[in-house]
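Novice: Listed next: structures, encoded as structure tokens.
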Structure P
Amino acid sequence: MTKLTVSNCELCHSDGGDLLWQDDFCRIVSVADKDYPGFCRVILHQHVSEMTDLDGHQRDRLMQAVFATESALRKIMTPDKINLASFGNVVPHVHWHVVPRFRNDRHFPNPIWGAVVKASLPTHRVPAHEALSAHLKQVLG
């Protein structure tokens, strides 16, 4: 895949988080968020703004990475729920948010971008970078 970039796109010019895994198509990064340990992004290397800009094979490949990320987080963190989201309103570059959720997090059961429901109870540790990376490499190659 030819890498297209846009000069003012944050995801074209930075990793977008702490790199866990990548190939020539996409990367998976850990997002430093004290309220949401394990928060990851799956980011397409090519700059496109919508999933339908990708052909069927590319969409399948990207979702394979999203599902591998979800699987790794479920295995390592055992969250109450995983949220998957792809917005792109602020950064119109295809990327998916993969967020482990716990019943005692600040927004549960609401989305993490909504109104805070309660004070966070920090009972869940940040997953080891090495453990997530190893699981992703095992599943994705």
Structure Q
Amino acid sequence: MEILDYAWEPSMRTGDDLCDAQHKELIRRLNLLLHAMYKGQPAAEVESMLDFLSKYVVQHFSREEALMDRVQCPLAAANRKAHAIFMKKLATFRDRLANRQSTTALIAIEMLRDISTWLVDHIRNIDARMLPYVQQQGATP
């Protein structure tokens, strides 16, 4: 099985430079995590990468939600709900990995299907739709 690499694309642009930079970093880190899991890196290393990703996501989601509120994006409530669902999924994967409930390779496959795809689709279908609202409100303070 060949691991899939995700990439940030201009269609994911939100109009907020920091938000876009954070999305790029999330995708980069997610690719690193998936590669480490796929290559059978030690569980402790994978857990460390997953912990970092979890913390980074919390910071990013908080800032992004505040941005959507500030620019009065009508998708703000849907965005919050989607973020909560994502955090639950991520926590489930972290618990399964920590408790060795599945092999790292199996968790990697499931993460690829459930989390990686979700993240990229979410950026394209919700986050990027705030672009006109960000542009209308002006540059990031």
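Novice: Here helix-only ellipticity at 222 nm (-39500 (n - 2.57) for each DSSP H run of 4 or more, over all residues; to 500) was calculated and came to -23000; which of the structures P, Q was it taken from? Don't skip to the end; give the middle numbers.
Specialist: Numbers: P: -8500; Q: -23000.
Answer for the origin of the read-out: Q.
Novice: Thinking of P, Q, which structure, once Rg and Dmax of the Cα atoms in Å is computed, gives back 15.0, 45?
Specialist: Answer by label: P.
Novice: Now for a separate question. Match the computed value 2.3 of distance in nm of label points 7 Å out along Cα→Cβ at positions 67 and 83 to one of the structures P, Q, and report its label.
Specialist: On the way: P: 2.3; Q: 1.1.
Comparing all candidates, it corresponds to P.
Novice: Here is a follow-up. Once mean count of other Cβ atoms within 10 Å over residues 35-42 is calculated for all of P, Q, which comes out largest?
Specialist: P
Novice: Supply the structure label, taken from P, Q, corresponding to relative contact order in percent (Cα under 8 Å, 6 or more apart) with the calculated value 40. Present the calculation step by step, with values, prior to reporting the outcome.
Specialist: Working: P: 24; Q: 40.
Label of the originating structure: Q.
Throughout, read-outs are computed from the coordinates displayed, never taken from laboratory work. Just so we're clear, the structure is a prediction, and the values are computed from it rather than from any experiment. Cβ atoms are built from the backbone, for glycine too; each structure is taken alone.
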